[in-house]
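Asks: Please go over the structures that come below.
No value in this document is a laboratory result; all are computed from the given coordinates. Values in this document were obtained by computation on a predicted structure and should not be read as measured data. Cβ atoms are built from the backbone, for glycine too; each structure is taken alone.
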Structure 1
Amino acid sequence: MKKTLVATAFAGLAMPTVALADCGRVSVAEMNWASASIITKVTEFLLVQGYGCEVTLVPSATTTAITSLAENNEPDVVPELWINSAPLYTRLEAEGRVRKAADVFSDGGTENWFVPDYLIEEHPQLATLEGVLANPELVGGRFHNCPDGWGCRIANDNLIIAHDFEGAGMDVFNHGSGETLAAAMATAYENREPFFGYMYGPTAVLGRYGMVAIDMGPHVPEIHECNQTVDCATPGISAFPAAPVLTVVTADFAERNPDAFELVSNISFTSQSLSELLAWQDINSASSEEAAVHFLTTQQDVWQDWVNETAAERLAAIFR
């Protein structure tokens, strides 16, 4: 019943239950990947039903969003901006044109090399990269690499050289797409087979299966910086850093609407919690809106801390 009420409220987002004078018009970017779309739907719902905003969703992507902010000073709110892929953000922030509202992933976007939990339970030495390379047969003797065209492929290829995979007897399988990489991980886990490979987070496959990020050693910024370049002369050993993933707003929006700015500044997920939400969406073949409804109805203790007292009272009528 509660999910039905929230879904009905979503259907009526074009006509919020709160007077528009409370907030006014707000444009929110909706990036073209699953996690960002869910975050945008949650943000939209809370802005409309809690704060009385009239929200316009703007289909977007990383480059599109940051270019629009630079050229048009819109959209007002951009959830899930991976700033390591948007260098223009630093200049806009320095100029005072945009502001960081929140680390929308509280622990950052993650990149790691993974082994299934059942393998580590049986062979604890596989919890470290040193242990994996000393026992390649225990993980099937194969590393599942990123597809061509992904930024991680460059770093992985340099790490493969630095760790001498060839000398360790570790073959490398370069996947043709992200879908085949995720499918290989899922199939191995469901069949309790060996697996060793790369994955980023948050993503559905990490929310659905018990994969363990192995210890790759410390992150060394200067080494990682070189590893990210195709022509790195001296590939070295370094773990991946957590990537800053932000909700960004225009300075104009933050100044004219402090209550809504406070809300979007509070919206934040751990990478694992969002991976689990993506897994629920995948298992149920659900839309972004349905995943947002699932989150709003099952995680009230989380989002109630994001909204102010007035918004909480308004939303209580929907969630009682």
Structure 2
Amino acid sequence: MSAPVLPPRGVSVRVPAKVNLELRVGPRRSDGFHGLSTVYHAVDLFDVVTVEPAQEWGLTCLGPYADRVPTDETNLALRAARAVAQLAEVDEAVHITIDKTIPVAGGMAGGSADAAGALVACDALWQSELSRAELDEAAAELGSDVPFLLTGGTAIGSGRGEQVVPVLTQGTFHWVFALHHGGLSTADVYAEIDRLRDGEDLPEPQPSEELMAALRAGDVDRLSLALMNDLEPAACSLDPQLQQTMAAGLSHGALATTVSGSGPTVAFLARDRAGALDLMVALSADGIADDLVHARGPVAGAQLLSDVTVR
């Protein structure tokens, strides 16, 4: 007689950080959001989100940024788990554990990554078999970056960033991220860009053909010329240290630099792995950042790591 199928005891999902290769910000909309055209790029700096059945809802965060992650109902991963429970009509609590290496409030979508991880993990835990459309809709309600973190790779984001279309990309690109742990509020950065651009007649944002061509060709030199971020002047206005960081990286051989998302993480594009490691050594000697990380992209989005059953 075959053994009964038992529910999983715990499910872990690995989910990546992102960098915006391009972030074009349109005028403020009536709903308070800005129209965006962005090109997301997932990199191999990961959080691991684990969900387990529990008597009551809860969340624990581990790692160097744990003290900066809320563990109450405002946490996006906890909200994502509750969203799956509602969609799947499951009356069961879970405890979420986040092993965190993606910076908090660093412009690399760490909270959105955890939400994407929780969506996938809870769907697997409860064997609810939600459709991709259902997961995408739940992700979009949680945050603009969450749908991309489900998919990963390289993709164009439109609307407020939640409408995601994959982009053909050749090759692997190497990055060095200079982390500043002070954090910048996304809302503050958008308020600052509105202040800086007050009175300007802004077109609806569109992705640049130069960037699309560079990605299709896998050409790191062409990519270095196409990186851009409309939020960069606002982020640098709020944190002038970012300009010093960017200048230091370029002086040490980075092909290009950009603020990641709303900052304060600064991304440097390197020619290859060796170039990235040399850049890290030089920047470390300068003491220009709180931490330095090498990462590669593109990589896949949220991926199931374990589905362990009780024996």
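Asks: Identify the structure, out of 1, 2, from whose coordinates helix-only ellipticity at 222 nm (-39500 (n - 2.57) for each DSSP H run of 4 or more, over all residues; to 500) was calculated to give -10000. Present the calculation step by step, with values, prior to reporting the outcome.
Replies: Values: 1: -13000; 2: -10000.
Source structure: 2.
Asks: Can you tell which of 1, 2 yields 22, 35, 32, 11 when P(r) over Cα pairs in 10 Å bins from 0, in percent, for residues 194-241 alone is derived from it?
Replies: Details: 1: 22, 41, 30, 7; 2: 22, 35, 32, 11.
Source structure for this number: 2.
Asks: Check the numbers for mean count of other Cβ atoms within 10 Å over residues 74-81 across 1, 2 and tell me which is largest.
Replies: 1
Asks: From which structure (1, 2) was distance in nm of label points 7 Å out along Cα→Cβ at positions 26 and 274 calculated, if the value obtained is 4.5?
Replies: Values: 1: 1.8; 2: 4.5.
For distance in nm of label points 7 Å out along Cα→Cβ at positions 26 and 274, the value 4.5 is produced by structure 2.
Asks: So if we calculate distance in nm of label points 7 Å out along Cα→Cβ at positions 146 and 226 for every structure here (1, 2), which label has the highest result? Spell out each step's value before the answer.
Replies: Values: 1: 1.9; 2: 3.0.
If we compare distance in nm of label points 7 Å out along Cα→Cβ at positions 146 and 226 over 1, 2, the biggest value is for 2.
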